[in-house]
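Next up: the structures, one after another.
Values quoted throughout were computed directly from the atomic coordinates according to the rules given, and no laboratory measurement underlies them. Just so it is clear, the structure is predicted and the values come from calculations on it, not from any experiment. Cβ atoms are built from the backbone, for glycine too; each structure is taken alone.
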Structure I
Amino acid sequence: MSAIAHVDGAASAAPSTALAEAGSSVAFDNVTVAYKGTVVLDSFNLDISPGEIVALIGPSGSGKTTALRAVAGFVRPASGRIRIGDEDVTDLPPYARGLGVVVQHYALFPHMRVTENVAFGLRAQGAPRGLVAARVEECLAVVGMSKYAGRYPRELSGGQQQRVAIARALAIRPRVLLLDEPLSALDAQIRRNMVDELAKLHRDLPTLTILYVTHDQSEALTLADRIAILRDGKLNALGPSRGLYRHPPSRFAAEFLGRANILPAIAERIDERSGMTTVRFGEAQLIARSGPRVVVGGPCLLCVRPHALRLVGAEDDNRLIGKVEAVLWQGDSNHITLHVGGETVRLSVPPVANPPKPQAQLAAYFAPGEATVIAGEADPV
């Protein structure tokens, strides 16, 4: 059992009203950031509501960490403005912005006990001793670390250290909590536990605004109300997490946010009333949800997630027929690879007693509402 599992049941007192009331909006207004003449964040616009969790994801060098650092005040925009609540903070130093920041490697002081680490920001602000003690106790309770208050960082697991770092960020009652890949240094099991703990933290503090930078799409999907996908310093896609995953607006968004089958097709008919598009893929005529910029008669892409494909379909489902290339058993699912019309199609289905054999012919079904038609032109940049 991991060390973090020992504190899952630790007393987590309800946050005080003052702590729960934290939270402000964040706005990027046409923000551009350049390093030595190289633009790394380009005319970036994003509005985050109070109490919202927004995840920034994208490949390395896409600008997601730069965006967070711009909010924190660690980098200065070449142009554009940043607001927190009603205040323009573009020209304010980091310490004057009222933010809590948690980074990948915890940044705890090794010579200080847990209580001293959590109290550090408050003491730097000159808070009275009684107030410091009360807030430290409160924040350690929120993250389930009260019984570890007297330990040094070296006596804690990685997950526990990260909890302390979060408690330290919360102690100053930040207007916004900035999380910069906070779980990437943890092993897989502890990372999954910490995702659950962060979700619980936001349930306990529902008005706390969180900007979360991660390279892990599953973390973003689990935690975020909305996801912003960055590419080459620009905002490529933005939307509610579930909607962006199920109905991505571009090929890049579809392929970056989880696994996707992307099949070349021709748009034959668009039903404006139902929001559905009929496409032709090889010999098959298929129906899926309409995406932006799709043109009748033009090339398009049919996006179907592997888990949306089934081995048994309803009467009005779409059907793809192909030859089995491989079947991989992964405990709670079978991953099947089909060769369909010159394309590779992947399914993720529950285990079956008699899985299909390689080279066998197989039909895969999906409901029209579980797939999206994407315009065939290059993604907007």
Structure II
Amino acid sequence: MVERNSVARVELLTDVHIGTGTELVRDIDWIAPGDQWVYFADSNRLLETVFAQAEADGKEIHEVAKIMAGSTLSGLRQMGWLTAADFGEKHPLPRYRLPGSPATAYIREQIKDVYGRPYLPGSSLKGALRTVLAVAAANELQPDLKKLGYSRSWAGQPIERDLFGRDPNHDLLRALQVGDSAPVAAEQLRLRRAHIYPTAGAGYGGRSRGLDVDVETLAQGTVLELPIHVPTELLTNRHTAFDRRRQEELARWERQSVWLEQLAAAGRQNARLLLEEEQRFFAQRVDVPEARRFYQQTIAMLDRLPPNEFLLVLGWGGGWHTKTLNRYLKQDQRTFDSLVSRYRLTRTGTHKPGDPFPKSRHLVLREGRPAEPLGWVRVAVQ
């Protein structure tokens, strides 16, 4: 039975990055002065501090403003307008600080509320749930892949209409309303270096080095709760159908509502397929024992979950295959190869028949070595 009001308890099994789309820039948004901490500046406090120091040095306001327009945080330190003391733990100049040493000049920002506290958006959880339901629905309804759109960005829309409804007003997921979590303390933020683990290429150990990306994340072990509201009146036929089309719509709606009742079971099945795929991917890769161990342990966890719990992949880092129909698309290798080529899904835009896709994974870098993946969470619907 679908409950009208529920709570999704989400426990982070690995770090999760839900990005804002903004990249924080070295010396503009943050500074790493060499004490193993990264300090993220508050622009208002920064201006107040610099103007106060410049005024003490006898500078005119217009002169200071002109210098500030072309200065970096490091440059202000060199001029003596910012000092090491300004970036101390107790000083109000930084909005927050995170331990770590970024590999690049850019840090992908984690979503936060107006007070700088991280949280989990309901839209992120609902998007992941939509993928779970789409996979289950595709296995049942077997949609025609020839209906895919021409644009890569909107290729799946025709299939989604077949699965969930012809337009937003008739979409099944109208009946799944997920709210944001309450914010958690800023101490739950982490600065992680994500490694794009490659599958081919020359380099040390017979493979290419790949790329490293600096990201803010919500820490492994964080627990959040998100409200879920299902307007059950939408799932029952309580009104007189005025025409045949209305009757057909209501009948379809009632058939599809069963998918919501089976959400946890669908979540466990989808997680199993993903976990087994990842286990196969890493099976012969001896240079990533932490990733192999994580997937072995997580499959064992999946087998022990109660009926109301399942596993999901959230946010950046899970990869293309965690946010699409993946296994359904791969049922026919020739069709799948043509889709990868048609939409130019590879980095180079080329794909040979039979080549694996995707070829890389995003792993947390620990002590210089690739470790566990990003984004895995345990969900209990209560």
Structure III
Amino acid sequence: MNVSKLLVPLADPRGDLLELRAQVLAAVTKVVDSGSYILGKEVAALESEITARLGAAGAVGVGNGTEALVLGLLAAGIGPGHEVITVSHTSSATVAAIHMVGAVPVLVDVSEDTYCMDPQALDAAMGSSIKAIVPVHLYGHPADLVAIGAVAERHGVAVIEDCAQAQEASIDGRPVGTMGDVGCFSFYPTKTLGAICNAGIVASRHRGLIDRVRLMRTYGWIKPQYSEVAGGICTRLDELQAAILRVKLERLPQDIHRRREIARRYNDGLANLPLVLPVERPGFRHVYHLYVVRCERRGELAAHLRSEGIGTGIHYEYPVHAQPGLAVGARTAGSLRTTETIAHEILSLPIYPSLSSESQERVIAAIRAFFR
């Protein structure tokens, strides 16, 4: 079946925008009429609003989530000759950013339940060249930043949070992006807070770090055409995307409530099947950017669902250490047993705010029929 003919797609950013179409078009028109398109009032307002929501010292809008990670690493002083611990089970962006600043990725395993970084793997991975840890809040569930932060503090290394999939996720009420030194967010269209193009933001609880990110966002300029901070790049959030994101930000709590409601219905409807369902640890708030199950018959199940007009995805089929383009120069620290096991079993099911109850019931019924 052609993807365009799927009755229930894996994601539907267009459908999620329909209710906000009038507000989005009005916001876009306002920007077009203003004549100010780069780093203007809309970007400043979005930065201020996200800073307030996070309770951070500040936030800086950038071009995309990968460049947010790059700036976060650079601002923390990470560069050539340094090693950075992260996970092999992640999007390519996490490790690509480490390569882009000239550092060496050191790959560790993930926890069996959340698929986020396993804090117990960190001490064994430490060495004199390790300068930072990049935990990934995968699928919308926070990594265990309390345990990870304790290891980082003990060894004197920075924590750069990859929050690309976890806008508004939290631990004991504290938002991700504010527990490490820097938090890096992506606003790719299918994220919990998505633009209509690429966009991202860097946040920090440290005023000095966020001020440095702000300078490095535009060549290290301290005033127009005068660079004083080395290593600066050009990655600026544009006014159109900022205006759209401000409209969507107002509805973000409602959208996340809807995602959590959909996840609860999946949990109920898929109970007692030979699937491993997502978990939400006590005190952790999962925002369900993705709803990922594990199935030993993944290929058969995905083919069955597609025959029923239902889209699925695999996030991620190929661990970083199995990809020559990303594994080059990287090293692994300890066993990656869990990473390698889940790579053959994970399957993402449709989840997005505009997913109707009827469509979700269709997904649940199709999965139950497959196992019958």
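Quick one: Rg/Rh (Cα atoms, Kirkwood Rh), for residues 213-324 alone came out at 0.99 when computed from one of I, II, III, so which one is it?
I
Of the structures labelled I, II, III, one was used to calculate distance in nm of label points 7 Å out along Cα→Cβ at positions 85 and 229, giving 5.2. Name it.
Matching structure: II.
Given that distance in nm of label points 7 Å out along Cα→Cβ at positions 109 and 189, derived from a single structure, equals 1.0, which label among I, II, III identifies that structure?
II
Thinking of I, II, III, which structure, once Rg and Dmax of the Cα atoms in Å, for residues 45-220 alone is computed, gives back 14.5, 43?
So the calculation was done on III.
If you rank structures I, II, III by distance in nm of label points 7 Å out along Cα→Cβ at positions 197 and 357, which sits at the top with the largest value?
Across I, II, III, distance in nm of label points 7 Å out along Cα→Cβ at positions 197 and 357 peaks for I.
Thinking only about mean projected area of the Cα convex hull in nm², which of I, II, III has the largest value?
Going through I, II, III one by one, mean projected area of the Cα convex hull in nm² peaks for structure II.
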